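Take a look at these structures.
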Structure I
Amino acid sequence: MKFEETTIKSDRLYEGKILSLKLDTVEIPGKKYSKREIVEVSGASAIVPILDDGSVIMIKQYRKPIEKITLEIPAGKIDLGEEPRETAERELREETGYTPSNMTYLTETHTSPGFCDEKIYIFLAKGLQAGEQDLDDDEVVETFNYSFEELIKMIERGEITDAKTIIGIFMARDYLKKEREK
């Protein structure tokens, strides 16, 4: 079965600072036509920072689109010309003040492929050196340390709902478990 769609026409509807919106007319299998509203985003990196005692540094912040305070792993958008690993390290330093001596790529994920092209790269950070937070002018975050067990219970209770955080926590936990078993 053929799944691919062919773009017939693409109209840019909005161009913003962090995203753009386009409307594509596509031909779908069976010679039918449809419209696709697509949000384009530069992408992001996230990082699961592990302290020497095994706890995870998390950030708490307010997220306007969902009107809630969230608990998340540090993350941010990839700047023009920046590699995903550089973004993860920069965001860790800005949001927590920590700098890693060891970073491991865990995975990448598409946040909402039904309407958005955003891809988030997720890393694990160890060998953390403490420093000073360097938040952007529009950022208000607070850091907290949790064990993996606490975080997984929070996920199970629905207290952590951010997808990149849930993926990052489980991927990091499994990676560290395999590393210990070697």
Structure II
Amino acid sequence: MLSVLDDMYRNQRRRMMNVQPEDGRILRLLAEAVGARNIVEIGTSNGYSGIWFCLALRTTNGRLTTHEVNAQRASLARENFKRAGVYHLITLVEGDAHEEVTKLKEPIDILFLDADKPGYIDYLNKLLPLVRPGGLILAHNTANLGGGMQDYIEAVTTNPDLETKFIHKHDQGIGVTLKKR
């Protein structure tokens, strides 16, 4: 799996908006730390972050449901999931995640947002009720306050049921939000 991630980073990142490798390691670490059995990702891209999650899901015996609106990226992700040997751990949903997430019913251990930044607040409002107490909401690109991120950041930092910290090791950043209750 690591060789596939390395190949994807070297050869596919220019056309994709993937997390940095150090962020991928953080995603894996957090998924393993909370014992994630159900991860929901909004914004599959080429599957890079999904494979990082699957490194943990092999240990936790969990699954990833990932949403991608772009058919070409979804196809590339499907190929990459197969190359990495993790396709059996993944449900790839093609379509507008704003509509598709309303079909989700199972408790979520980790929600990962890495799609349309103005849509983060909509995803949060729709999916927060499904995130279990002790679960995490991870948001990519929180270092950039433009493009609708301010509403999301205000929502996760002012809700008394949430605790949020930001990891900004580079120009993208990840927001890590714990649902306390």
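Coordinate-derived values only; no laboratory data. Predicted, not measured: the structure shown is a model, and the values here were computed from it. Cβ atoms are built from the backbone, for glycine too; each structure is taken alone.
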Legend entry - Test item: distance in nm of label points 7 Å out along Cα→Cβ at positions 20 and 44 calculated as 2.0, pick one of I, II: I
Inset, instruction - For mean projected area of the Cα convex hull in nm², find whichever of I, II sits highest and give me its label. - result: I
Legend entry - For relative contact order in percent (Cα under 8 Å, 6 or more apart) computed as 18, the structure of I, II it came from: II
Inset, instruction - Tell me which of I, II gives 14.8 when you compute mean count of other Cβ atoms within 10 Å over residues 4-11. - result: II
Legend entry - Value 24.6, calculated as mean count of other Cβ atoms within 10 Å over residues 36-43, assigned to which of I, II: II
Legend entry - Given 0.85 for FRET efficiency 1/(1 + (r/R0)^6) of positions 28 and 92 (r between Cβ atoms, R0 = 25 Å, to 0.05), calculated: source structure among I, II: II
Inset, instruction - Figure out for me which of the structures I, II the number -7000 belongs to, where helix-only ellipticity at 222 nm (-39500 (n - 2.57) for each DSSP H run of 4 or more, over all residues; to 500) was derived from the coordinates. - result: I
